[in-house]
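Peer 1: Below: a set of structures, written as structure tokens.
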Structure P
Amino acid sequence: MTKAAFDLHIHSTLSPCANDDMTPNNIAGMSKIKGLDIISVCDHNHTGNLEAISKVASELGLLFLPGIEIETSEEVHLLCYFPSLESVFNMQSILDENYVVIKNREDIFGSQWIMDSNDRHVKKVKNLLTTATKLDLYSCTEIVRDLGGVPIPAHVDRQSFSIISNLGTIPDDLQFNTLELSRYITKEEFLNKYPEYSKKQFISSSDAHDLGMILEREFFMELDTLSVSNVLGNLRG
């Protein structure tokens with residue numbers, strides 16, 4: 001059994017909320033320095049930097065889990081993890097048809113760069129990525145699962161962009177077995193407020209927007225072997 005340290009919610013420079021130094025090499029390098037075993041980059045509503053980060057992470061001996069943070073039409077943030085780059089790019093093809101197109105104001109939100117594995121700029125995404133898509137929560141959840149992925153409601157303890165704050169509850173029929181908590185709240189603190197979710201599994205990640213926020217060896221999962229399939233199995237609960 002392997003006890004693996006993870007951070008499954010990191011943003012790259014493609015997310016307008018992230019610093020410009022959140023490049024593929026910087027993310028992977030800092031994750032390695034901090035002793036992580038598994039990382040996932042979940043940019044807002046786009047997968048453009050996953051191929052480059054996957055390559056660099058692999059070269060450094062990190063297990064990379066393809067991911068994305070989708071904002072549903074209800075303005076709920078949903079972390080979505082996939083078994084392969086192919087499957088997450090299939091999700092991107094669906095997202096391409098479901099954007100609410102609003103031009104990014106770089107003077108307010110910053111630039112949104114797709115980069116290669118040498119941290120060179122390849123393409124700038126012009127539509128603002130931190131907006132709700134046309135996909136509702138039920139449709140998005142079904143699509144992710146059909147592609148072999150695992151959807152997990154993000155930062156459920158927060159007062160904005162969380163499933164609880166926006167819907168008032170976590171619908172049972174969505175069958176979410178795992179929930180994400182912000183790194184600064186414990187499971188016990190959350191369950192004191194929401195005891196009805198005591199049977200859920202919880203993960204915590206950094207939601208890093210700058211390099212310093214990336215976790216050290218703080219949160220772990222136990223796996224038979226270090227593989228994407230085993231991580232996804234653990235996240236399914």
Structure Q
Amino acid sequence: METNSNTVIKVEGINKSFGDNHVLRDFSTQLLKGENLVVLGKSGSGKSVLIKCIIGLLKPESGTVDVLGKNVPELEQEELDQLRVKVGFLFQSNALYDSMSIRQNLEFPLRRHRKNMKQEVVNQLVMEVLGQVGLEDTADKMPSELSGGMKKRIALARTLILKPEIILYDEPTTGLDPITGRGISSLMLSVQKKYNSSSLIISHDLACVQMTANRIVMLIDGGCYTTGTWKELQSSEDEKVKQFFE
């Protein structure tokens with residue numbers, strides 16, 4: 001695979017198995033700067049395994065995972081931690097701390113990675129990202145007081161607070177009603193526009209895919225089956241592709 005000068009993630013020929021279950025088979029793709037790339041596949045097709053390989057939570061048996069010029073499987077823990085500061089990860093479960101207020105949840109990554117930051121700057125960043133997701137009035141609430149869609153927005157705000165170069169979205173609209181899901185998809189587009197962020201989106205929600213994708217990679221039988229825009233794939237006569245759009 002040729003590497004574009006704007007490539008921020010390059011996955012090449014990775015294989016990942018769990019016992020006899022070969023989840024990823026010689027999978028290759030790349031994410032370009034400023035692009036929203038959706039990896040589309042059925043449940044259990046290996047999408048979440050792929051994203052965990054990219055962030056270094058899993059190590060593939062073979063192949064390379066290059067993120068911002070670093071080969072992730074070869075990194076020591078300290079190097080991996082430094083890289084992860086530049087890569088925001090929106091968990092499917094949101095992963096908010098129930099015992100912390102919204103403000104404390106948002107401050108947490110700053111306390112961990114920006115230890116010398118003054119409190120007034122921390123406060124400013126918290127309100128800035130809350131404004132970005134339209135929830136300025138929730139700072140002193142607890143996660144239990146928020147709806148599912150609001151929790152998702154707060155999780156995105158926490159991802160944005162370190163101003164990452166890349167955002168990984170793991171099923172960002174799962175469990176949300178269609179209207180709330182569209183709101184999250186719209187917010188993802190506004191984040192891309194404001195920050196010129198590069199995003200890899202794992203999804204099987206076609207409404208989210210259609211709204212957010214600049215380009216789509218179809219993960220079928222463990223590999224990159226094909227790639228294209230929504231319009232290109234929707235009009236495909238390939239039966240394996242058509243099944244996603246019927």
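Values quoted throughout were computed directly from the atomic coordinates according to the rules given, and no laboratory measurement underlies them. None of the values given here were measured: they were computed from a predicted structure. Cβ atoms are built from the backbone, for glycine too; each structure is taken alone.
Peer 1: State the single structure among P, Q that was used to calculate distance in nm of label points 7 Å out along Cα→Cβ at positions 27 and 179, giving 2.7. Display every interim value, and only then the final one.
Peer 2: Working: P: 2.7; Q: 3.5.
Derived from P, not from the others.
Peer 1: Using mean count of other Cβ atoms within 10 Å over residues 211-218 for the comparison, can you identify which of P, Q gives the largest number? Spell out each step's value before the answer.
Peer 2: Details: P: 16.5; Q: 21.2.
Sorting by mean count of other Cβ atoms within 10 Å over residues 211-218 in descending order puts Q first.
Peer 1: Which of the displayed structures (P, Q) returns the greatest value of Kirkwood radius over Cα pairs in Å on calculation? Kindly include the intermediate steps, with their values, before the conclusion.
Peer 2: On the way: P: 17.7; Q: 18.7.
Going through P, Q one by one, Kirkwood radius over Cα pairs in Å is largest in Q.
Peer 1: Identify which of structures P, Q gives the largest calculated value of distance in nm of label points 7 Å out along Cα→Cβ at positions 11 and 147. Intermediate results must be reported in sequence, preceding the final value.
Peer 2: Values: P: 2.0; Q: 3.3.
Once distance in nm of label points 7 Å out along Cα→Cβ at positions 11 and 147 is worked out for each structure, Q has the highest.
Peer 1: Have a look at P, Q and say which one yields -7500 for helix-only ellipticity at 222 nm (-39500 (n - 2.57) for each DSSP H run of 4 or more, over all residues; to 500), as calculated. Provide the component values of the computation, followed by the final result.
Peer 2: On the way: P: -7500; Q: -11000.
Computing helix-only ellipticity at 222 nm (-39500 (n - 2.57) for each DSSP H run of 4 or more, over all residues; to 500) on every structure in P, Q gives -7500 only for P.
Peer 1: Taking 109 as the value of volume of the Cα convex hull per residue in Å³, for residues 19-138 alone derived from one of the structures shown (P, Q), identify that structure. Can you show the working numbers first?
Peer 2: On the way: P: 109; Q: 169.
Considering all the candidates, the number was obtained from P.
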